Structure P
């Protein structure tokens, strides 16, 4: 099925940085009862990008917007006390930047947003301002900003 993609959505898993993809998938299936995952892709701490769902299928990332969205998440997004924090590794930032550029080209009309940027969303996800981060990286061609943020 060919979907019209209007949104490219960035998430955090809102879990400790040591959380595994298997435990996240188990939570979706067992606790939430979802047939499909919350994201199409997850970026592990070491920068490995894992595809969880084909892009032509609908993930459960943002209620009411999933039909027209592709979702990517990084493992992390909270501190030891469960408070929102941008704790992406340099490797996660690099692969996220590359993936977003690739998907911006693949879906030229799509808007890149954080989960929290959608109407009615009260979460902090992805624990950073995606639009500001993208502007900053674009200004510097994605170079040498990782450690300076």
Structure Q
């Protein structure tokens, strides 16, 4: 534990909280499956078979995009947080809040609403990228 700064605990907590956000989004997709009658193993509904296909697909896609970006988010948090734990933890909170609003906006059935507040998650992601680059450069020149 002496290898990591004490504040790195905040990074760990934010990562766990983001996992709970993911569980919540998965539950929302499960509820949408029941509501719009889209059963497994079908990943996306087709409008030819389901009049509510777009509504379901927007809920599904909001969660799917979060799953697609989660490995990068975790990697940036874990590595960038070694050098900048408080900044990364703060950016991680902003990113997670942005993801929540991205999902909520997407789930309305109007995909453009995902950017209303959700766009700030991408700004936080860029900050995490910068922190991780700083960590890498510092490792090289130190």
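Where a number appears in this text, it was derived from the coordinates with a stated rule and is not lab data. Treat the numbers as computed from the prediction; the structure is a model and nothing was measured. Cβ atoms are built from the backbone, for glycine too; each structure is taken alone.
Things to note:
- Read-out helix-only ellipticity at 222 nm (-39500 (n - 2.57) for each DSSP H run of 4 or more, over all residues; to 500), computed value -6500, structure in P, Q: P
- Of structures P, Q, the largest value of relative contact order in percent (Cα under 8 Å, 6 or more apart) belongs to P.
- Rg and Dmax of the Cα atoms in Å, for residues 52-99 alone from the coordinates reads 13.2, 37; which among P, Q: P
- Structure from which 0.20 was derived, FRET efficiency 1/(1 + (r/R0)^6) of positions 4 and 76 (r between Cβ atoms, R0 = 25 Å, to 0.05), options P, Q: P
- Read-out Cα extents along the principal axes in Å, computed value 60, 27, 21, structure in P, Q: Q
- Winner on mean count of other Cβ atoms within 10 Å over residues 36-43 once structures P, Q are ranked, highest first: P
- Which of P, Q yields 3.2 [distance in nm of label points 7 Å out along Cα→Cβ at positions 20 and 44, calculated]: Q
- Mean count of other Cβ atoms within 10 Å over residues 12-19 from the coordinates reads 15.5; which among P, Q: Q
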